[in-house]
Structure formats: C-alpha cells, structure tokens
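Just so you know, all these numbers are worked out from the coordinates, no wet-lab data involved. Since we're looking at a predicted model, the values are computed, not measured.
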Structure 1
C-alpha cells in the first residue's frame, strides 16, 4: 500500500485500543463487579508510541510500528498515518466525539481521501461512524480512559455518542449500487474503494431518508 500511493500519497489506518476503557462499560464479556476497581488500577495509560492495537489484525499492528508512522492521541480510537498528510490527519485528535469532525476521519474527508476495505468486512468501515455525528440524532454518553496528565496516570472522562453498526452492511451496499463505491481485487483480497467525502455526504441523507438515525 505504501508503494502504491508513493511518493505523494498518504496511508492512514485505524489503531484502536478499545481495551483502554472503563471496565464498568464492558459487555462482551462484562467485567466482574467485584473487580472493577482492581482492573481500573491495573489498566495502563495510553502511550502513543507503545500501546498496541486491539482486534484489528496483523497489518494494522505492523503499520503502527513502521518507521515514520505518526499516531493520533486518542486513548481508545487512534489512527496511524504515513506520508505527506500524516501530521494533518493525526494531529489534534479531539478527546470528545472521537469519530467526529475533529478526528482523523473528519480530516480525511477534508483532504479528499479515499477508503479502502482491503478484504475487510463491511462492519469495519470506520468512516461510517463520522456520519453518526453529522446525522445528529444520537444522545451524548460519557466514556473514560486512562491517560498521562501532567506526568500522572489518571482516568479521564470524555463525551461521546453510541456507535451502532447494524446498518453498515446496508450502507456499503447502497454506496455500491449508486456507483460511489467500487468492488475490486487486490491480490487475493476482495476489496471495496470509495471517496470519503462523497460517501459520507450521501450516507447522511440516505440515513435520514431511510430511518437509520437511532440506535
């Protein structure tokens, strides 16, 4: 991928670390109620250089450690990037509303980036989370993550919304049917490519028209 976009392009990937979350919110499986404080005490603070990705596979984890890659500062939902636009994409990732306009996803839309689902299932289309902020129909929730603040490890609370993904399959299929997304083959991987800004704009209106606006 790096060679494919070189020399002028930038690669961005998710680098999520969802395990750095309040154990009181865990559901699959839930954390034992009598161990919540113990788990909180033992959960390491987010480290932009060292915290591994979780649940994203070998490619995302390898890319995180690739020389020259930059990573955004969100403790649970960071993104990594390599290339001329890497700093633009990763700098200043807002703690509140982690997939909102002030996230790397919002900036990817701003610079005219594209999304490639490289052999990945539809429910991994992280850009779709951005549309949940643009639709504006989700109530605010409070989250927490361990971070280093002024040299001390602290649990920091932030505002967010819920991110249901039950509509993602339909969202990808409608983008394909409208000619916004294209299916293709990358080596052995069945893949889907679409422009981030056009897809996000279309999905916002489509969701409003078809009732995909609440969890």
Structure 2
C-alpha cells in the first residue's frame, strides 16, 4: 500500500518530477479511504512547509526539502533506456525499490543523478495495534547497522509514546490530518545528523 501511494504521489506534477513538499502533501492524501485530498502540514495550528521540520539539523538532512522526487516506475520495475534517456531533456524518470529483507529497509527511491545513492529510506509497520517506541528504536538500530543515512520515513497505523532512546536521532510524527508533533530533537547541533519521520496512516 505504501509503495503504491509513493508511486501515485510521485506522478502528480508530471514527468519533470515533484518537489518534496508537494510529494509529502500528496502522499498523505493517498491514504484517504475514498477520495484523494491535499493535506496541509500544520504545527500548533499554523500551516508549515516540510522544510520547517528540518530546521536545526545538518545540511544533509535539510537538503531533503529541496529534493525533486522523480516520476517513478512501479516498485522494482525499470524504465526502458529510451525513456530514461529523456532525463537529459528535463525529465526525471526514476525508480522505486522494494529491496530484499537483508537490506533492512522496506522501500527506497533511487537518486536519478547517482544510482548508487538513495534519496531516503522507508520502513512500514502495518500492525493492528499502535507501534510502540521499542519497535521504532529497533528499526532505527537496524537501519544504523545497514545504511549510511540521513532521513528515515516510518509508516504505521498509530504511534504509542513510550521510551524514545536514540539520543542522536531526531523524531517527528505526522498524523493523517497533517498535524506535526516533535517527538525528540537532539540537544547538541553536532548530533542532529539523522531524522526519523513517522507518518500515521490511521485516523483511529
């Protein structure tokens, strides 16, 4: 479901790709039961852009706000060479990957300009009950061992607030209505090199 939502959201602005802010707003809307809607991010009842969540973090983390998400092929599908060649003419045809379990992450988007790099990592937890912080901490520990990363997006129905213990990893939560809550931000600037973004997919 998440891979399909990412695939659909990437195509809202056509083959030139979509700015990350618009991609996230569209992505949240993909989880509506019936009709898609644009979801505006809000913090303390004020409209914000995604870049607001990244303030105070390293340049590598903040750079995600300036990304253009490519026009994605379906998960694990490849564009024909003739289509990929159009990237030289202003298009942004890209690839969405569902890697094997050994890579310790569920989904990622390849960097169009550097195929050996990924734009950000995605983990999905489709539990019937809320995901607690111990599960989230285990996810982060696994990603730390397997990847050189800056931003991890975790999708789950609901997040339960118990025991965040990653002193060098920030965490924010976005609910289905686009309301943002800051879970944790490292106190020292030098420790703000990683950010986990939790996106809740359920209203209940």
Structure 3
C-alpha cells in the first residue's frame, strides 16, 4: 500500500491495480490530503516492525518520507510497546549503525531482519539461554515464541517479576530514574536525563549485565 501511495503522490495512474487492505478511493483521498498538508508525521505501532517483510515496510516508509521531505516537512515516529525499546534502538544504531535485529555472535555486528529477530529465533527454537531486562521484556513476542521461551534457561533482571512468566533465575534490581541516574526517550527520539533520588542496596540492570558478562 505504501508503494502505491508513493506512486499516487508522483502522479502515476493506478487504474486496475486495487491496493491491498484499503479501498482505492480511500488511498486517493489520503494522497490528496498529503499533498495539501504542510507538516506530515506518520506514526507506526510495534506491529509495523513485525514479520519477515518488516524491513521492506520500513524501507517503503523511509522512501515515502524522504520523497515528501523534498517538498515539505515530514517525519516518521515509531510508538513502541515500552520506552526501553526506543532507548535500545538508539544505542544499537549509535554503536552499530543498525537499530534492531543485530547479531554479535561473530565478534562484530551483523544485521539480518528476517534471521535475527527475537520472535523468529524463539519460534524456531534457536535459543538456549535468554536474559530478559526492561519493564515488559515479553512485549512483541508471539504466543509460540513465549511458549518456547518457557522451555529454555532464562534469567530475568529487573525491579519486579513477571506475572505470566517464571524465569529460572530472577535478579531483582533498582529502578532507573528513582534509584539510579539514566535516560529516557521521548517518542520523537529526544533523550531526557533522569536522576536517582532514593538510595538502594540493589544493583542496577546495567551492573547486573556487566557482572554476568565479566563472569563468562
């Protein structure tokens, strides 16, 4: 559908090519609204980045935004399941050039959306140990992926346990922004600094991960 929307904005006739998931009249109306708008923002949810062809959808949206930007202001903003997702994507992009589905097993970052996605790896039982962090680490996983996750060794590092998942090891931590300094990201990707204001004897999630890494 995004590719057809790009064609309409360029004046290409789509006669006889019915778009998928939306009526042609609705797509024509959307294209007309975009042409009349001065500032455009596309919001995408977590499901937009799921599936084997998710990278193709992201490519199409990126090209659409780039083409619109040649004439007027346009942005695309992803609304994640949790705030940790936005932060993790920024750090990965900064460190590796890729925002997600990065494999470090070879000693250097390798990017393959259809191969290294967490849901796919779990669904195909290619994981033998999983370390979970963040407020909602199961967000975005399919039912099959969660089912297979329960069959492998798992470590949960976080301030609270999960109601529907029992890890093999639970390592309680403090809370960033309450017990420790850190950062949070707005939906537009702007980082906001956080300060800790309550002392605690518990480690941070970062400290726990460092200790695990150093012990390997």
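Upon calculation of semi-axes √(5λ) of the Cα gyration tensor in Å, for residues 22-77 alone from the atomic coordinates, which of the structures 1, 2, 3 produces 21, 15, 10? This value belongs to structure 3. When percent of Cα pairs over 31 Å apart is computed across structures 1, 2, 3, the figure 14 traces back to 2.
In this comparison of 1, 2, 3, the computed figure -8000 for helix-only ellipticity at 222 nm (-39500 (n - 2.57) for each DSSP H run of 4 or more, over all residues; to 500) is attributed to 1.
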